[in-house]
Structure I
Amino acid sequence: MNERPHVLYMEDHDDTRVVFELMLRHAGFEVTSVPTAEECVELAKSGRYDAILMDHVEPGSSDAKHCLAVREFDKDVPILFFSAQAFPNEKEAAFRSGASDYLVKPNDVDNLTDRVWKFVNERRARIRADG
């Protein structure tokens, strides 16, 4: 398990997706990025991702619903929301749906890669311990 961790990143704004994809790659992650939560859920079914990072607000959609959809087939993969929405009810909905963490743009930009590494490393340690 020495290969680069693979992050699935969902962001509906093209420019933002490109910037953070580059940031994640620079931090040592392999990144697959998609513009919609539906695509994110479909790709997550492959089980090949070490973490999922998703924007909380996608027009006309409830990303908490998409987090729940991933949790139906993968209880373990870390799912981190990365959103400009800092409202308590948005955070609560994300955690109720199975989110591992909730980061706020732009406040948590400096902590983004460290938080993803933290969850990836914790998951890898659990996998090693299990077997």
Structure II
Amino acid sequence: MKNYLLLVPFSIAGLISLFFIAKTSIPQRGSLSEIDSSSIGKTVSVTGKIISKKVHSAGHVFLTISDGDSRVTVPLFSGYLKNLEKEGITQYNLKIGREISVIGTVQEYQGTIEIIPKKTSDIKILS
């Protein structure tokens, strides 16, 4: 029984360490051409020009960004957009031809690779 009691503090310390490592991990910076199905679940940081923009009736905006060689979809869901507006970025600022940087988690939806931003600071308009 005493041996098991020793494991509890070490387990708690391990969980706390994992929490802080996850919170302070730096997203992988790369080009859009490096993002594929092996990137799913990873947090990445990319830059690209908006080449397509679709506004859904529910208020979502779906951007397609390209770096010239590759492209990826960036879905901005309505709740996220409301928070983004507080930072001065609206769907109207996100115009075709503008260069943006995106930090987000790579996911796949219906065979399409997407980068999904979480925080308002994950989208920046560069030009």
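Each reported figure results from applying straightforward, stated rules to the coordinates on display, with no laboratory input. What you are looking at is a predicted structure, and each value in this text was computed from that prediction instead of being measured. Cβ atoms are built from the backbone, for glycine too; each structure is taken alone.
Which structure, out of I, II, was helix-only ellipticity at 222 nm (-39500 (n - 2.57) for each DSSP H run of 4 or more, over all residues; to 500) derived from, given a value of -8000? Working shown, then result.
Values: I: -14000; II: -8000.
Traced to structure II.
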Next on the checklist: When distance in nm of label points 7 Å out along Cα→Cβ at positions 70 and 86 is compared over structures I, II, which one is greatest?
Outcome noted: II
Checklist outcome for this item: Structures I, II compared on percent of Cα pairs over 24 Å apart: the greatest is II
Item to check | Entry that produces 27, 15, 14 once Cα extents along the principal axes in Å, for residues 38-77 alone is calculated, selected from I, II | outcome: I
